[in-house]
Structure P
Amino acid sequence: MITKIEVIKVIYDCYERFYKFQLVDNREIFIAHGIDTEYIQSGSKLYTNPEVRLAELSIEWVLAVEKINNNTDDKFIQTIKDSTHVECIGKIIEIISSESLTLEIENYGLFLVILEYNESFLQIGDKIKFRGDLKIEFL
């Protein structure tokens, strides 16, 4: 999913980054992890005037997927404070491989979902529920 975001805070740990950001479209705040090519030992930066950036959001480290009723409302929430953990409910619109798919979550758009196990029982149009980690890559 390519979306517009405003980075609020970055926490550095060598090449790994944790970004606290706000979605431009609906103003919700999330935390995601990413990798950068610049090595910074450790620290953080708070942005007082965040700039709008384009980013691609994906969900990885998905260990278990459950098919659910198609009438269930979509969900995209982070329930653990200061964590990249995300809980999702959405509809499969593309199966890329037995371990990756494209998911549509109402009001949030499309996400690449990386599964840790072969979930060959899934089909296009299925509504699924799962947990994973939110990842961000800047364009």
Structure Q
Amino acid sequence: MEQKKIHLRVSGRLSDKELMSKFRLVLDYSPSKAWEVVLLCDLSLCDIPLGYGFNRIEDLDGKVVFTGLIVLKKVTQQFVLPFDALPRGWKTICKFEFAEQFVPEVIRSLPAASYWVNAQASLVLQGDFLQ
């Protein structure tokens, strides 16, 4: 596979209320899996396939705040339809898995939100390879 550099801005975590009431099934989310997280993602500049592995998280100033494998596992949007990739030009709701078997504090401390209303990107997932 071809190596690609991809970045994806993250606005926050999906609130537990929204996650459990609307999106749990389409995202195959289980709160008992400590290495999974559901994030609100900003517009992507390219299609990102399921299984893509990001390898670091940066703040908006470009400072690396986490290094490790973060895999895109599921993608949906406000209409609760499953996607087979994160589509270019869409704001999405995505489930990620951390290979380290835990979600780092920098992600856990993101604000919980229902949707993207007034949400500002606060972190950037960076990837240099395909998983």
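What follows is calculated from the coordinates using simple rules that are stated; it is not laboratory data. Quick caveat: nothing in here was measured; it's all calculated off a predicted structure. Cβ atoms are built from the backbone, for glycine too; each structure is taken alone.
Suppose you compute distance in nm of label points 7 Å out along Cα→Cβ at positions 40 and 120 for every structure in P, Q: which one lands on 1.4? Each step should come with its number before you reach the end.
Working: P: 4.5; Q: 1.4.
Label of the originating structure: Q.
If relative contact order in percent (Cα under 8 Å, 6 or more apart) comes out at 41 when worked out from the coordinates, which of P, Q was used? The partial results should precede the final answer.
Working: P: 28; Q: 41.
The value was obtained from structure Q.
Say we calculate FRET efficiency 1/(1 + (r/R0)^6) of positions 48 and 64 (r between Cβ atoms, R0 = 35 Å, to 0.05) for every structure; which of P, Q gives the highest result? Show your work: numbers first, answer last.
On the way: P: 0.30; Q: 0.95.
The maximum falls on structure Q.
Could you figure out which one of P, Q the value 7.3 for mean projected area of the Cα convex hull in nm² was computed from?
On the way: P: 8.5; Q: 7.3.
Structure of origin is Q.
Looking at structures P, Q, which one was distance in nm of label points 7 Å out along Cα→Cβ at positions 32 and 56 calculated from, given that it came out as 1.1? Let's see the in-between values first.
On the way: P: 1.1; Q: 3.7.
Working through the options, I get structure P.
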